Every structure is written in structure tokens, then in C-alpha cells.
Structure P
């Protein structure tokens with residue numbers, strides 16, 4: 001049963017408290033990056049595994065030899081599934097993709113330094129075990145059956161349920177990797193304003209960062225297999241959240257959408273109950289196997305929703321492929337520039353104001369193949385991408401956080417800007433190198449993180 005400290009939800013208003021309790025003044029806004037990557041082992045470029053030689057288990061053991069980290073397990077007898085050091089953490093996606101979640105930072109120079117330290121921490125083990133880390137949106141060589149599942153109860157439930165809702169659900173879980181950023185909001189109006197403009201811009205930003213043209217060792221015919229994969233994953237919990245596109249949308253509109261998404265599980269001390277298919281709305285009314293919906297159940301449910309931009313205790317922007325070293329910090333930089341500067345937010349809002357749900361949805365479905373060459377209103381989305389980038393750069397300059405060399409946070413957009421100015425995404429660049437020198441050479445040149 002639910003613990004005494006987590007009583008059942010007794011009012012609809014309580015569902016909004018997750019967001020209200022997270023509101024904070026702009027002076028306390030922070031940046032929370034999440035960067036995933038694929039590990040490839042040896043000359044054979046085998047996928048990184050959960051157990052055995054050249055595995056997550058070995059890596060975690062070496063990283064924690066000095067007791068620096070707090071070990072994360074699901075139970076006392078479960079294998080290690082993550083490490084935590086203060087506000088930083090290293091965790092695992094279902095197919096052993098490694099994720100670094102940096103601490104909440106004030107500016108992007110600190111975000112970049114945090115990621116640099118993380119890669120330096122990995123370097124000794126990586127060199128000894130022959131593991132190379134790649135920032136790519138999709139595993140470039142392995143088949144689904146080549147990948148070892150991370151031993152986590154939630155993943156076991158998702159593995160069974162999600163394929164009933166979308167034919168590429170297992171690809172999403174096992175073979176994709178992303179870069180995301182968590183950002184703050186001041187109040188309901190600020191949160192919803194940021195959510196709506198971010199969702200409208202998400203497919204174009206996804207094209208700017210499209211970085212996954214390879215699948216099972218060949219050209220997949222896309223610039224992003226990750227974006228293509230997401231088009232065939234549980235429509236009920238992903239996509240563009242049409243309910244918030246109305247004028248004056250509030251927390252209640254996002255909640256109304258979330259309530260009608262099926263759940264994965266109910267977690268109680270010492271046990272997990274799979275309740276796939278029951279909406280949270282039904283759980284609130286009828287319960288499940290004697291359990292009633294609690295605040296912790298609602299928070300967990302919000303974290304199992306996968307829209308392009310997710311509202312929870314932060315605004316989590318999720319629309320981009322994992323990136324190589326030059327663009328690794330560009331996704332957090334882009335969204336900080338767009339959403340943390342008042343003038344930039346207004347400029348972005350003006351740009352996307354009359355974009356319709358149907359138009360943006362059509363762009364989202366075309367972007368995996370066409371990237372920045374996707375048609376939009378008589379031209380290609382490269383034009384909008386350049387405008388979005390210019391708005392972000394100006395916003396970062398106005399924030400005026402300077403590095404030791406006197407450069408603003410806009411410097412973290414330089415690599416991305418070169419591509420966007422040329423009408424290219426990272427996947428186009430990878431494909432061009434691969435055509436001349438092969439896929440391994442392309443990955444070494446532009447996707448290898450360490």
C-alpha cells in the first residue's frame with residue numbers, strides 16, 4: 001500500500017501542485033543537461049553490455065573505486081544501474097546507452113565543463129577496455145538482438161507493453177540516444193508560454209540536430225533514424241500535445257492530456273504492479289488492485305510521458321539526437337538562448353505564433369528523411385532554422401555570461417551555426433564523409449566523444 005507520507009490524491013487541484021511547487025523566480029533559473037551516448041567496444045565495434053568484460057558493471061566499479069559516488073540500485077540485491085555524485089549522475093537507458101545528467105548550472109560554460117569532466121572520468125576505463133563513446137541518435141551497427149537489456153523493472157514492463165502501441169518501440173528503447181535540457185519556469189503563464197513555443201519549434205530544432213543516418217552498418221535513407229523511430233512509438237504518450245495549442249492554455253490542459261495516457265506501473269514498497277493500459281484518469285477513480293492514486297504515482301506517470309517537450313518539475317526539451325563533440329553543448333545553448341531571455345522568447349513566440357498543429361505535424365513527419373530540406377510554406381525549414389538560431393544567439397549574448405576569453409555563451413552554438421548556415425544537419429555531414437571514406441571514418445571524424 002501507499003506509505004503514510006504519500007496519501008491518496010483527493011482533488012483534481014492536487015494534480016497541478018507538481019508544477020506549482022516547482023515555480024521559481026528568474027534569478028534562480030538553472031540549466032540541467034542530459035546527454036546520452038552509445039558505447040562501442042573494440043575493433044569489432046561491439047555494443048557496450050550490461051555484464052561481463054567490457055561492460056557497464058566494470059565501468060561503474062572502476063569509477064567508484066574511491067567511493068566517490070552513491071550507488072543506485074532498485075533494491076539491495078539488484079545490480080548497480082547508476083552512480084550519483086552530488087547533483088551529477090550517470091544512468092542507463094534500456095540498451096546500455098550511458099546518460100550523464102549534469103548538475104543544475106547557472107550558465108552554459110559550466111555545463112560544458114561538467115560534460116568535459118564526465119568524459120575525463122570515463123577515459124581511463126575506456127582506454128583500458130577499448131570502449132569508444134559516440135554521440136549519435138541511433139546505434140549505427142547493432143541489431144536489436146545484439147543489445148543486452150538493462151535490468152530495471154520499469155524497462156521490463158515497457159518491453160512487453162510498448163510494442164503493442166507502436167512497431168518501433170523496442171528500437172526507441174534499445175537503439176536511440178538523445179540530448180535534452182531541463183529548464184525552469186516562473187509561474188503558470190511562463191511555463192505554458194515556454195511549453196507551447198518549444199513544442200511548435202521542436203520539429204525544426206529536431207532537424208537542426210538530426211544526427212543518425214546509419215542503421216545496422218548501412219545508410220538508413222534518413223538523416224535521423226531516431227526521429228523516424230519516434231513516429232512509430234505509442235502516439236498516446238508522444239508527439240506534439242495538441243491539447244495545449246489553444247489560446248490561453250494552462251496547467252489543466254497538460255494535465256487533461258496526461259490523465260488520458262495509459263500507465264506503466266504502480267510502485268509500492270517492496271513490489272511493483274504492472275497496470276499497463278489503465279489511464280491515470282481511471283486509476284484516480286477506480287484504483288488498481290486495492291491501491292489508490294498518490295502524489296508519487298502522479299509524478300512517476302508524468303515521467304513516463306514522451307512528448308517532444310515534457311512538463312514536469314522542469315520543462316524538459318526532448319526533441320534532439322545525441323551529438324558529437326563539436327555540437328555536444330549546442331542543444332542546451334539553443335534553448336537557454338531562446339527561453340531564458342525575455343526578448344528572445346518574445347521573438348520566438350512571434351515567429352511561431354500562426355503555425356498550425358497540422359503544419360507542424362507534417363514537418364515532424366518529413367524531417368527524418370529530409371532534414372532542413374523539409375518543405376514549409378513555399379520554402380524549406382532551413383530558413384526558420386536560421387531565424388531560430390539567430391534569436392538564440394542574440395539571447396545568449398544579452399545574458400552576458402562570459403568565459404575567461406571574454407566570449408558569451410553563444411560560442412557553444414558555433415559548430416551548429418556552420419551547419420545550419422549551409423542548410424545541413426549533422427546527419428548530412430556524416431553521410432557525406434561515409435560516402436567517401438566509410439561509416440567508421442565518418443563516426444571517428446564527427447561523432448566520437450572519447
Structure Q
């Protein structure tokens with residue numbers, strides 16, 4: 001897995017990712033402390049609103065940012081957004097009103113909504129071989145998991161040495177370092193073959209996404225991941241502290257079990273995906289996560305909640321969660337041309353966070369009003385519906401090469417001439433090639449096993 005770090009461009013981009021997400025982790029801790037200083041007992045409400053602002057900005061801004069990104073070189077776009085995020089981080093220690101937190105959080109998360117999909121779409125251009133790209137996806141997943149475990153520890157160590165406000169300067173440093181690493185490498189910036197209006201550029205990724213069967217399946221699996229992770233992120237502290245009467249250390253251990261399962265999946269997926277295709281692996285991951293949460297629900301209902309069941313359930317949930325999400329970049333890469341990838345990655349960013357925008361409040365509301373077991377069953381039910389939709393939307397036989405025809409094109413059209421060797425029996429417009437939604441291919445043809 002680590003052999004791909006010999007690629008200088010990827011090594012610098014990966015380092016930029018690690019530094020930036022570590023800085024963001026520090027900011028999360030510092031934001032909670034500042035919210036408490038300004039709002040006191042209402043700090044949880046302030047943070048809840050800030051989290052909602054984050055998700056709303058992700059859902060609404062990403063497609064717009066993807067449309068704007070096509071107008072600028074990829075490196076310029078990424079560096080500019082890193083600089084904006086650094087400036088916002090530097091401004092946060094000086095807030096004196098709660099509304100100022102909301103405005104700055106929106107600016108930072110809107111910048112992230114533009115940065116992350118463009119960053120993710122760059123990696124397959126740097127690593128065109130699928131086995132290398134798969135390793136990169138696993139490394140990226142591993143980086144997020146390690147950050148979620150280490151950032152709170154790093155913040156705790158720093159808080160023994162400096163004031164909470166100083167953590168934001170660490171965040172700003174992370175974004176500046178990220179920008180410098182991005183500047184240090186040449187990045188490809190594929191240009192669209194056809195100029196589109198702003199509305200068409202904004203909706204391009206969503207249109208490609210929703211017309212591609214494997215990506216509609218990915219949407220269902222994203223709903224599974226959102227429902228499972230919402231249980232863990234929102235309800236772990238309540239389950240461990242209120243239901244089981246455990247200490248804060250046990251809360252940390254439960255979250256570490258989830259992260260440990262996720263890291264195990266990240267390590268094993270590159271080899272697993274050499275043996276099996278994406279669909280059965282990702283569906284199996286969803287089934288594991290759903291079964292784990294269902295097992296915790298049933299055991300808690302029958303014999304009462306137990307620490308061992310929760311820890312095992314969280315570990316298996318993390319394993320399934322990472323198995324769903326890690327290969328998703330492979331599907332996005334396979335389903336769009338290089339120039340359209342930022343828009344498609346932005347569509348996944350928008351739609352997946354739209355799932356979290358639903359499941360986060362559902363997890364909190366159901367836990368508060370219904371209790372532990374009903375809440376787990378409600379979220380597991382949502383995840384099950386997502387899995388059923390994914391199975392139905394993503395055909396089991398998903399050939400990349402599809403036979404199709406263009407009866408509306410003249411025989412001398414450049415597209416038909418370019419694929420003349422892939423011609424099929426019948427009229428000259430019949431041929432087969434790797435099928436991707438674009439101007440000439442608006443609907444997926446039936447898969448008759450041409451691949």
C-alpha cells in the first residue's frame with residue numbers, strides 16, 4: 001500500500017491532506033471550547049447549529065464550486081481555497097459574538113466544499129493505474145481514521161502548553177502547509193471539450209451521477225454509511241454514559257473500536273478488490289454494518305445493553321463503513337471523463353452529505369424521544385432501505401463496455417469513425433465501447449455482457 005508514496009506528486013498531495021485534516025481536528029476541539037466560553041450551558045446548541053451549517057454548506061456549495069473550478073487551473077483553485085481556510089482559522093480566536101462563529105464556519109466549510117471534491121478528482125489523474133488508485137483510497141481512509149483518533153490527543157497535549165485560541169493558529173498553519181505542498185507539484189487540469197453555461201456546469205455532476213446505475217447504487221450505500229455513522233457519532237456518548245453508566249474512557253474506547261474496524265478494512269481492501277469486484281465487496285460491507293447494529297439492538301432488547309456487545313458492534317460497524325466508502329472513488333473515476341470528474345466527485349460530496357443531513361438529526365431526535373433500542377432500529381431500518389435500493393439500482397452485471405447505437409448520427413460522424421473498429425453487426429451506428437454519460441450518451445443501454 002505504501003509503495004505509491006514513491007510517486008512524488010501523490011506523496012505531496014497526501015501529506016497536504018494529512019496536515020489539513022489534522023489542523024481541522026484541532027479547530028474542532030478549539031471551537032467547542034470557544035462555544036462554551038461564549039454560550040456556557042448553550043454550547044451544545046451552538047455546536048449543533050455549527051454542524052448543521054457545515055452540512056448545509058456542503059450540500060449547497062459543492063456543485064456551485066465545481067462549476068467555478070472548471071474556470072481555473074486545478075492548482076490555483078486548491079491553493080486559493082487553502083488560503084481562505086487559513087484566514088478564517090486566524091479570525092476565529094477573535095470572535096466576540098456567537099453569530100460571528102456561524103459566519104466564519106460557513107466560510108470555512110464552503111471553502112472545504114470546493115476544495116475536497118477537486119482534490120479527490122485530482123488523485124486518479126496522478127495515479128491512472130486502478131491498483132495504485134485503490135491503494136491511494138485506502139491510505140486516504142486510513143489517514144482520516146488515524147486523525148480522528150490522534151487529533152483529540154494532540155489537542156489535549158497542546159492545551160497543557162497553550163491557550164485554546166492557539167489551536168486555531170495550528171489550524172491556519174496546517175492549511176498554509178497544505179497550500180505550499182500543493183504548489184510544489186504540477187497538477188493536471190483537464191479542460192471541458194465543450195463550453196457550458198453556469199447552470200449546466202453546476203448540474204453536470206448530478207446529472208451524470210443520477211443517470212449512471214452504479215452511482216445510483218452508490219447513493220443507496222451512502223445512505224447506509226450515513227445511518228450507521230450517525231448512530232456512532234451522535235449516540236455513542238449517550239449509550240455509554242446514560243444507558244451503561246460507563247466512564248468517558250469507555251466512550252473513547254467505543255469510538256476507537258469503530259475507528260479500528262475502519263482501519264482494518266482500509267488495510268485489507270486493496271488485496272480484496274483484486275479478487276472481487278466493487279459491487280459484492282461494498283454490498284457485503286453494508287450487510288456487515290447493518291447486521292452489527294441489528295445485533296446490538298436485539299441483544300439490548302432481549303437481555304439489556306452490554307458493553308461487550310456495543311464494542312463488538314462498533315468494531316464491525318467501522319469495518320463495514322470503511323468497506324462501503326473506501327472503494328467509492330473507483331466508481332466515480334470509472335463513471336466520468338477526466339474533465340467531468342470534479343463535477344461527479346462534487347455530486348457524491350453533495351448527495352452523501354445530504355444523507356448525513358437527514359440521519360444526524362434523526363439519530364439525535366430518536367435517541368432523545370424513543371430511547372436506545374428504538375433509535376438503533378430506526379437508523380438500522382434506514383440503512384436497510386439504502387441497501388435494498390443499492391441492490392436494485394446497481395445491476396449485478398455491470399459491464400463498462402456497452403453495445404449501443406446512434407441512429408441520429410450521420411455515418412461520417414467523428415464519434416462513429418473513432419469507434420469503427422468496435423462496430424457491431426447491423427447499421428454503421430451500432431458499436432460498443434466504454435460507456436460514460438456525456439453529450440452523445442445520455443442514457444445507459446441494457447447490459448448484455450459485451451465486456
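Computed from the coordinates by the stated procedures, all read-outs in this text should not be read as laboratory data. What you see is a predicted model, and the numbers here were worked out from it, not measured in a lab. Cβ atoms are built from the backbone, for glycine too; each structure is taken alone.
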Suppose distance in nm of label points 7 Å out along Cα→Cβ at positions 57 and 329 works out to 3.7; of P, Q, which structure was it derived from?
P
Work out which structure the value 0.10 belongs to, where FRET efficiency 1/(1 + (r/R0)^6) of positions 185 and 417 (r between Cβ atoms, R0 = 25 Å, to 0.05) was derived from one of P, Q.
Q
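For which of the structures P, Q does the calculation of distance in nm of label points 7 Å out along Cα→Cβ at positions 81 and 105 return 2.8?
Working: P: 2.8; Q: 2.0.
Structure P accounts for this read-out.
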Upon calculation of Cα extents along the principal axes in Å, for residues 113-216 alone from the atomic coordinates, which of the structures P, Q produces 50, 42, 30?
P
Parent structure of the calculated result 25, 60, 14, 0, given that P(r) over Cα pairs in 20 Å bins from 0, in percent is the read-out and P, Q the choices:
P
Label whose coordinates, when helix-only ellipticity at 222 nm (-39500 (n - 2.57) for each DSSP H run of 4 or more, over all residues; to 500) is calculated, return -12000 (choices P, Q)
P
